[in-house]
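Got some structures for you, see below.
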Structure P
Amino acid sequence: MVPSKQLCTLASLLLVACAGLPAQTSKSVSVAVKETAGIRRFGFPVNTRVPFPQGALASPANARLLLNDQEVPVECTAETRWPDGSVQWLAVDIAVTVGPKETQNFRLEYGPDVKAMPSPRPLPVTEEAAFIQVGSWRYSKSAKPLVLSVKYRNEEIATGMNGIAVTDAAGASHEISEAPKVEIVKRGPLYVLLRYTGKIAIDARYSVPYTIEIGMPNSKAWAKFAATVEDPAKRVRELSFHTPVTMGPFPWVWDFGTARWTYGQLQNAQEQVTLTQTVRSGGTADWNISLGVKSKEESYETMDRSAPVSWVHLQAGTEAVAMFVDEAARQPGTYKFSLGGDGQTSFRYAPAQPGTRHQLTVYEHFVRTPVHIGAATSPSAGLAPLVAEWDKAQYSASGQKPPRN
C-alpha cells in the first residue's frame, strides 16, 4: 500500500505538470447576417468567407456555428491554406430563416477540440464517368450539353443549345468544343459547388478561358450558374447561357418582371417571346418585348427609362420555372431574354463597351408541386441575397483588408 503522504505528493506533482501545458481553449469570431430587402426568408442560403491567422485553425472540421448560444447547421470548407497547412480562408455556408429587415448575430467557434454537429438533410452527390448527379439535377462533364436532366417532376431537358456560348466581333457564335476540367469544390451537406474550367476557341490562334460555377443549396430548388470568360484581346462581344426545357401541353404562360408585370402566352412550338433591354450606367433601362413566330416577332410592349428587368417565369399547367439574371441592375449593356415554344431559353449579355472579362449569372428555379413554402423563392428575394458581415478585427488579425460593404 502507498502511504497517504506519498499520494498527496504525487497528486501535487501532477497538478504542477498539468499547469505547464497550454490550455486547449476555443475562440470565436462573430458574423452578422442582415436582411436588407424587406422580405421574409426561409432557409435562405448564405455563402460567405472569413480569414484566419496562420496556425489559428487546423481544419474546417474544427469549427461550428452558434446562434443565441445554440448550435446550428453549417458547412465549412478550406478555400486556401497557409504554408503550415492551417486554414487561411474559410468558406462558410449556412441556411438562414430571418424576418424582413432583421439582423441575426452568429458566432463561429473554432479550436482543436471543437466539432460541428451533423447536418440534417444532406444534398446527395454522385459522380460517374460522364456526369455528376446533385440531388435532382444531372450535369454532363462535357459541359455541352451542360444540364442533362432535372427530376423534380420527372421533367426532362429538351434538345437544343445547352450551356454557355460567346459571340465575337464578327457576329460568329462559339460554343465549348473541348472537354473541360470539372471539380466538385463543395460536396455539401448544405451547399454543393461544381466548377468547370476550359477554353473556347475563337479561331485557330485565339481561345478565351472560361469558368462555370454551379451552386446548389439543399434548402432551395434552384441552381445558380455563374459564367466568367477572360478575353484579353477584347474580341468577345456577347456572353450567353442556354437551357432547353420541356413544359407540357400548350399554351405556355410567360411573364417578365417589368414594372407592368407584362405577361402573355406561347401557343405553339414555332412562337417565341424576347425581351431586349439596354441598361444605362445610371441604372435605368429601355426595354422592348417582341412576340410571334420566330424571325417574324412583332413588338408586344415597350417602356423607356424603367428599372432593369431581371427575371422571367414560364408555366404550363403544373410545370413552372423561374429564371433570373444577377447582373442586370448593375452592369450597363444590352440584355436579351428569349423563351421559345420549342423549350429553348436563352439569356444574352453584351457589355456597353468591349472588355477583358465577361460575366453572366443565371438562376434556374424549378419548383415542386404542390409548392413547398420553404423551397420556393421569389426572384426579388433571389436577387437580394442576405448580407454577411464578419468582425473586422478578424481581417486585421489575419493580415487582410475588410471587404467594402
Structure Q
Amino acid sequence: MARVMLFCCLLLNCLGTRLLAEPIRIGLNYPHSGNYQAEGLELHRGALLAVAQINAAGGLLGQPVQLLARDSASKAETARANVDAFAAQRVQMVFGGATSEEAIAAGQRAHDLGLLYFATLSYADEVTGSAGHRYLFRESSSARMSARVLGEYLGWNMPRQRYHYILSDDTWGRSIETELRASTASQDRARHGRSALPATAAMRRDYLAALNKAAASDADILILALLGDDLQRSLRLAHNLKLDRRMQIIVPHLSKSIVQQLGPKLMAGVIGTEAWTWRVPEQEHSASGQAFVQAYISHYQEYPASSAASAYGIVMQWADAVRRCGSLASEPLIAALEDHRYSLLKGPQQWRAFDHQNVQNIYAVRVRSREQVMQDPLKQDYFEIIHQMAGDSAAPSLDDWQQERGDQLSLQ
C-alpha cells in the first residue's frame, strides 16, 4: 500500500510539474486594425491553430507554447515597438506583418535583440535582399517571384500588350513595378504609363486621377500594384468606370479577403498571384496540407487564406526546428533552418541559406465568375490556378542577390 501511495504521489508530482511548466512564448506582430486588418485576422487564426496542435501533441521540449499577439496597425514604428514589448515578455521568436516596411523595421529590431523574426505578407525584394540579415526569414513570396510567374503567363497568353501601372508609392509598390516591367518588357514609360498613389492616406481624388489617366491611355492591361483598402477602393472605382470591360486587370498579390469583401461579381476575371490556395494541397498530394484545410474549416467554417497558411507554416516550421536542434536559442535555430527542405502544406519548400527566402512554387490565379463561386458549398472557391512556376525558377539567383547587396555579400 505504501508503495502504491508513493507511486501515485510521484505521478501526480510529475503531472503537476508538466502542467505548471513555464510556457514558451512566441509573438505575433499583426494588423488587428488599419488597412490590412482582414489579412491580420487570417494570420491570427492560422497561428492559433498551429499553437493548439503543437500543445495537443505535448508542446515543445516538455513545455506548452503560448501565443502573444500585438496590433501593428500596419505601421512600421508600431511593429518595431511591439518587438521591444515582446522581448520584455521573454518571447522566443516574433513573426507577422502585412507590409514590407513593417518587416524591415521589426526585423531589424529583432536582430538587435537577438530574436528570430519571420516575415509574412511582406513582398518587397528588399526584405530578404538589401535589408536582409541572419535573424530574418521570409515565408511569403517576393516581388520578383510574383512578377516572374505573371510575366511568363502574360508573355505566353497576352503578348505585345500595352500596360498601365497604378502603384502605391512605397517599398513594395516600387519593387513590384520594377520587377513586372522587367518580366513583361514594359520598361518604356512613354508607352507603358504609370501613376503612384501616396503610401498613406490616399484620397478618392487620388484614385480617380490615377484611374482617369489609365482610362485616357491606350493600355490593354491595367496593373493595380496596391494592397488592402487602397486596392479595394481602386477596384470599385475601376468597375464603376467600366475599365474592367476594356482592360485586363492584374493585381500582383491577390487575397481571399479582397474577393470576399468586394464580391466575385466585381472581381471576376482579375488575374494575380498566390503562394498558396486551399486547393493546392490536394493538387500537390499533400496529406498534411489537406489536414490543415479540414482543421481550419472545422474551427472557422470557411476556407483558409494564404495568409493563414503562412502563419501556420511559420509556427510549425519553427517548432520543428526547435525539436531538431533541441534548443530555443536563435543561433542553433538559424543553423537548423538554413537550407532545410520540407513539405508541409504543399509540395517541397526550402529555407534558403544565403538569403533566408522561402523557396516554393508560386501560382498565377484568376478569380472565378460569381456563378462558379456560388456552386461551392462554402461559396468561397474564388481562385482558378492558371499557371505555376517552380520556386527555384522564380526566386532570384545567388548572383542576382549579391548584386543587389553590393559590398555585403553574406547575411550579418
When you work out mean projected area of the Cα convex hull in nm² for each of the structures P, Q, which one comes out largest? P
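Suppose you compute mean count of other Cβ atoms within 10 Å over residues 110-117 for every structure in P, Q: which one lands on 14.6?
On the way: P: 14.6; Q: 20.2.
Structure P accounts for this read-out.
To test your reading of the models, identify which of P, Q gives -14500 for helix-only ellipticity at 222 nm (-39500 (n - 2.57) for each DSSP H run of 4 or more, over all residues; to 500) when calculated.
Q
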Which structure, out of P, Q, was Rg and Dmax of the Cα atoms in Å, for residues 30-173 alone derived from, given a value of 19.9, 60? P
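P(r) over Cα pairs in 5 Å bins from 0, in percent, for residues 222-317 alone computed as 2, 10, 18, 19, 20, 16, 9, 4, 1, 0: which structure among P, Q?
On the way: P: 2, 10, 18, 19, 20, 16, 9, 4, 1, 0; Q: 3, 12, 21, 21, 14, 13, 9, 5, 1, 0.
Derived from the structure labelled P.
Read-outs: derived from the displayed coordinates by stated rules, not from any lab. Remember, predicted model here, so these are calculated numbers, not experimental data. Cβ atoms are built from the backbone, for glycine too; each structure is taken alone.
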